[in-house]
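Read through the structures below before going on.
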Structure P
Amino acid sequence: MNHLIAPSLLAANFLNLQQDIGTVNQSEADLFHVDVMDGHFVPNITFGFFIIEQIKSIARKPLDVHLMISNPDKYLEDFKNAGADWLSVHYETCPHLHRSIDRIKQLGMKAGVVLNPHNNVELLRDILPDTDFVLLMSVNPGYGGQHFIDSTYERIRKLHQMKEETNPDLLIEVDGGVDTHNAAKLVGSGVNVLVAGSTVFRSDNPLQTISELKHLSPAN
């Protein structure tokens, strides 16, 4: 399959969010990436249910909601009701991860697991057959605009090999420091979904930037 593009609304202009959502609606992007932070699991606070509901009311592409929160199991149904189409939870926050993934699927959403940069992808081997996608953080979660961690490429290659062994339909998503300079190498390493925030919303022409990311040729 061709890779997907998910502009991250964390980097959007919150004083004119409707306009930025409209730009993504008109673009070749495939998803909206929505980062939910609670100020506890990560040192920042972002979207709540009400904001996600407002985004959903005008978004014409699915919402890929990434939960950077403690105790996400308490809120899975609430995020479904707010408009999440894809929902991912951090490995680090779910003591009963199979149960969490199963519940997300029962609610009718694509279920994803997120792994922080310091954790070995082998931790996910047993959950991969039950998971729709894995989101690898290529920065430490909490803030946008950080520099990409180069060891991510090797983590992607390892995860891609595990995918081939356990769940060929699994999607590999990468979030953090993705730009027009490293995107081709990421796709060439096995990434299926590119999350791009600052690269899109701080560019002079977001529509063109999204198109460049969408139509790049994979590189080794």
Structure Q
Amino acid sequence: MSLRDPGSPTALRIAPSILAADFASLGAALHQLDAVTDWVHLDVMDGHFVPNLTLGPALVASLRPHSDHLFDCHLMVTDPRRHLEAFAHAGADSCTVHVEAHEAAAALADARALGLRVGLALNPDTPAAAVLDHLGDVDVILVMSVFPGFAGQAFIPEVLTKVRDLREEIDAHAPRVDLEIDGGIDQDTAGGAVAAGARVLVAGSAIFRAADPLDAARELRHRARSA
């Protein structure tokens, strides 16, 4: 499997979350944003780990021809090991599992064996210490700045302390690891997230629910770079 270039861990990258897009025209939505974004973020929810039920491998496969960007699949599922192979075959480049999920460490190893980039996410109330032992095993640490389950939630500013702590640990011990943030990221919160140390910004509503998603993505990058 040939993975797409994620970019440098020190570079700012914008990852639009298609959960907030119009599902009747997802391919066009991704194509429109290709020139001003870097990754595509795909939120996978099983209705158990979180209360919502969202997309699966079939949708990932159908979207794959519409974008050359890295597909960043965020598995908000209770048992990620059951699903990794299907997402790898569907065209995912990276799969992120939750440290709070069942057999998370084993899931990381499974994802690596499938040739995927490997990520570990933590909820807003989970301390940074929960992921530190896994820094050598992952490519991405994803900090949730809302409680996962639904798009459009308000940013939780208290998580920025955790982002700063993780930035220090990553810089000291695992500089190749991407530090990603997801939840309530918009033109007002992006700068603070980058200043705290995040380098991959997941944004859904701020882009796809704007009057002009292309301009919204450009403005988000501008605000983030101005941090």
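Bear in mind that the values in this text are calculations on the coordinates, not laboratory data. The structure displayed is predicted, hence computed values, not measured ones. Cβ atoms are built from the backbone, for glycine too; each structure is taken alone.
Observations on the model:
- Among P, Q, which structure scores highest (criterion: distance in nm of label points 7 Å out along Cα→Cβ at positions 156 and 188): Q
- Each of P, Q could give distance in nm of label points 7 Å out along Cα→Cβ at positions 60 and 76, but the derived value 3.3 comes from P.
- Mean count of other Cβ atoms within 10 Å over residues 164-171 derived as 13.9 - corresponding label from P, Q: P
- With mean count of other Cβ atoms within 10 Å over residues 20-27 derived as 14.2, matching label from P, Q: Q
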